[in-house]
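Right after this note come the structures.
What follows draws every value from the coordinates through simple rules; no lab data is involved. Bear in mind that the values here come from a model prediction, so they are computed numbers and not experimental data. Cβ atoms are built from the backbone, for glycine too; each structure is taken alone.
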Structure I
Amino acid sequence: MSLFGQNIPVVWQTIALLTLSNVFMTFAWYGHLKHLNEKPWIVAALISWGIALFEYLIQVPANRIGHTEMNLAQLKILQEVIALTVFVPFVIFYMDQPLKLDYLWAALCILGAVYFVFRN
């Protein structure tokens, strides 16, 4: 299965799709905190649900493509790395929150997880 053609490696197809999926996911999960705080929670939930639909429309093919060469643990850890990579700029640039050293420590922990699930 491929969305980009046969010449792009599966891992890069998966990374590209999971990155786009995570952008939608991050806005669905947290974007309402900036723009819909004054609205009833049900409004925020329905709008977030609509955004999450696009996340799933990208995430499902990403996991199907990735699963042709990676196991479930590898896919999950890859998704977590991508989620943190998308989340940190979102927090800093979109939500206007300060960069914290804790983000670095979290990234190092995830890198440890990457090592353990991708080693032979």
Structure II
Amino acid sequence: MSIKVTTLNNLDIAVLEPRVSLIGGEETDQLKAKAKDLIEQGNKKLVLDLGGISYINSSGLGSLVNIHSMYQKIGGQIKLCNVAKGVENVFIITKLTSVFDVEEDRSKAIDSLKK
């Protein structure tokens, strides 16, 4: 599995970019571990770029909710971006659109966290 990690302004904003379907198992564990590592390094603003995700199931959603909870506990923020139509439909059906802030693309997500 491949998760690209990018940080901006000395870890002020981090970007996680998973490149597989989020269906549970190793990929979701690795995504949560990378988010936890970022928090431990002091990151409080995270962009999850889901452009590389074509499919997500309940386990994948659970990992995103878990990451969201970790950031809420530290007073942090998360933005999702580049969400494919099929994945977006899952967020709408599960009503997670009321939990997550979704931006159209990465630059808009980063700009919204700079405010």
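Out of I, II, which structure matches 32 when relative contact order in percent (Cα under 8 Å, 6 or more apart) is calculated? Computing relative contact order in percent (Cα under 8 Å, 6 or more apart) on every structure in I, II gives 32 only for I. Look at mean count of other Cβ atoms within 10 Å over residues 29-36 for each of I, II: the largest one is in II. So distance in nm of label points 7 Å out along Cα→Cβ at positions 37 and 77, computed for just one structure, reads 3.8; which one of I, II is that? Of the options listed, only I reproduces it.
Figure out for me which of the structures I, II the number -23000 belongs to, where helix-only ellipticity at 222 nm (-39500 (n - 2.57) for each DSSP H run of 4 or more, over all residues; to 500) was derived from the coordinates.
I
Assign the value 32, 44, 19, 5, calculated as P(r) over Cα pairs in 10 Å bins from 0, in percent, for residues 13-52 alone, to the correct structure from I, II. Source structure for this number: I. For structures I, II, calculate distance in nm of label points 7 Å out along Cα→Cβ at positions 45 and 69 and state which one comes out highest. Comparing I, II by distance in nm of label points 7 Å out along Cα→Cβ at positions 45 and 69, the maximum is at I.
From which structure (I, II) was mean count of other Cβ atoms within 10 Å over residues 21-28 calculated, if the value obtained is 16.5? Clearly, the read-out refers to II. I have -0.30, -0.77, -1.07 for log10 I(q)/I(0) by the Debye sum over Cα atoms at q = 0.09, 0.15, 0.19 Å⁻¹, calculated from one of the structures I, II. Which structure is it? That value comes from structure I.
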